[in-house]
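We did not get these values from a lab; they are worked out from the coordinates using the rules stated. Bear in mind the structure is a predicted one, so any value in this text is a computation, not a measurement. Cβ atoms are built from the backbone, for glycine too; each structure is taken alone.
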Structure 1
Amino acid sequence: MNEAILDVQDLQLHFSQRSGIFGRERAVVRAVDGISFQLRAGETLGLVGESGCGKSSLGKALLNLHKPTAGTVMYQGKDIAGLSDRAMREYRRSLQIIFQDPFESLNSRHTVAAILEEPLIIHRIGDRESRAQRVAELLDMVGLPSSASSKYPHEFSGGQRQRIGIARAIALKPSVLICDEAVSALDVSVQAQILNLLLEIQQELHLSMLFISHDLAVVRHMSDRIAVMYLGQIIEIGDAQTIYHQARHPYTQGLLAAIPKLGSLAEEVSQIGGDIPSPMAPPSGCRFHTRCAFAQAKCKIEPPPLRAENGTHFTACHFWENLSAA
């Protein structure tokens, strides 16, 4: 088994909402609330869940774009909280992100060449000639012509802009790539092209990827393992095929049942009832009990631990054994 390149333990990311003249704390948004997982070298870990569950906040906390409230993020055995400014610069060079909106994430006033050269300049890599050569290499890697270097983001389609975003993310030859809903803003036909491109680049550069998405079909295509997130916590994690064929948690089962299937009647597609609770006031006990058809008294009082039967498939549900048997 590959060693963990990223080891996250009990990570918390809380945001204070303040009001009034003195800025008194009015509420706390528990965006990420006690998450632990490992990302192995060369693997893709899919992270799925409904909008608002904290997926993107987790990705930004790993990059230290949001300072974690508590917990640890270990990169290659080093805690990023203790890194100096210089070491943090190197850490951010090793971890890069592809954002959801390929237009908003690119500077509309810069040419493609300037966008791709910027990270090289910031990290003082090469001279002008070598940087220009690297820009040409990056464009070729993502399937864009060399003539694209002199154009501006608005001159490209959404799929082409995302290719530019990918080129920028791999410019520094990172070891970890965080894909934050990287294809959700694209047409379905274009999504497939971008997903295949990511797989090709991963193989070529030997990347580890955290693939964040709400689309379970896309995650299945991309991932070696899948983590299911609900209201700031991971409630199930395991091998991709195991999650799809032997899901244990009622929430995961509901997400899978909600995937549209060819030939299925609309009434045959089950949905998870109700809305996701507010992260400012998460339910006591199991956070899913307010929407779970199998909830019992224990679920309302005692938070279920994330535990495993065989050491690889972890589930946070008091009664998953009974549900699996049924």
Structure 2
Amino acid sequence: MPRLSTTYVVGVDLGGTKISVGAMPADGTRQIAMRAVPTLAAEGADAVVKRITDSIESVIAQTIAETGATRADFAGVGIGSPGPLDREKGLVITTPNLGWTNFPLRDRISEVVKLPGVLDNDANCATLAEWWVGAGKGAQNVVGMTIGTGIGGGLILNGKLFHGSSDAAGEIGHTTIDANGRRCKCGNYGCLEAYASGPATAERARERMAGGEHSQLTAMCGGDLANITAQMVYDASAKGDDVAREVVRETARFLGTGIANLLNLFNPEVVVLAGGVAQAGEDLFRPLRAEVRRRAFKPSVEACRIVPGMLGGTAGTVGAVATFLAQHPVGA
């Protein structure tokens, strides 16, 4: 059995626009050879798989060069993908951003790189990463939220990632915060994602400015409101822009409502918010925490820390390594 310090796992974080790949030793002490390439999903599944496997081979080669490891020191590959998934069969059941249906992603990758693989939801991976070596380290009950184009989530309950009865647990973005609210891309109305995702935050800023409100965002987007992004809104808020600050406060109230529901359901020790909001600072987190205090039961609020993620853009890759190790513990 290889020593813990010399056993490595490769992590793959597959997104609609970017594939991130890197390696870590099984003790989680460092990130090695982290890199990203464009997904280019329009070129087809075979081309995407080749970009993934080429990146894995490059990561392995760089890790060997930097550490003196051998190919035999690599235990396998963890893969994080948008879902829904069939983890047992290693299938991506469907993913609109990639256009795949029942695609055997795990096995396609494993066959090429000659290493065992595991597949899990990308938001689950990000949550697992923050619990393993990030902002949730040491806690037994952690809720993770990834806030970007959509809102994903993951649940660590009693020290284990909770998948539910059909691998669909943690769809926090599609919990309802307004029964008669905005239509979500999932087809429902009033989902948290329809209010507090990156595109939803940008859209609410556009709505305010279309009504004639003046803002630094006009210059930041080059005069074309369609170019406004959530990051612009957070940046303008940090500079004291009134419109942006109000949009951020609204986002905080929406997120606070959703998180209060999670506190009342799961009573976690830590809620970790990853994605662009992790850099939004106290303009977002102060009113968000206040909204949670207003809505959640006091014992749950007192037991919980609500914090930004620590791992930034590598959370998905680190979590993919962690999900492999959860199924294939080194030394077991």
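State the single structure among 1, 2 that was used to calculate helix-only ellipticity at 222 nm (-39500 (n - 2.57) for each DSSP H run of 4 or more, over all residues; to 500), giving -12500.
Details: 1: -9500; 2: -12500.
Computing helix-only ellipticity at 222 nm (-39500 (n - 2.57) for each DSSP H run of 4 or more, over all residues; to 500) on every structure in 1, 2 gives -12500 only for 2.
One of 1, 2 was used to compute mean count of other Cβ atoms within 10 Å over residues 114-121, and the answer was 19.0. Which one was it?
Details: 1: 19.0; 2: 21.5.
Answer for the origin of the read-out: 1.
One of 1, 2 was used to compute mean projected area of the Cα convex hull in nm², for residues 122-209 alone, and the result was 6.1. Which label is that?
The read-out comes from structure 1.
Cα extents along the principal axes in Å computed as 68, 57, 45: which structure among 1, 2?
Of the structures listed, the value fits 1.
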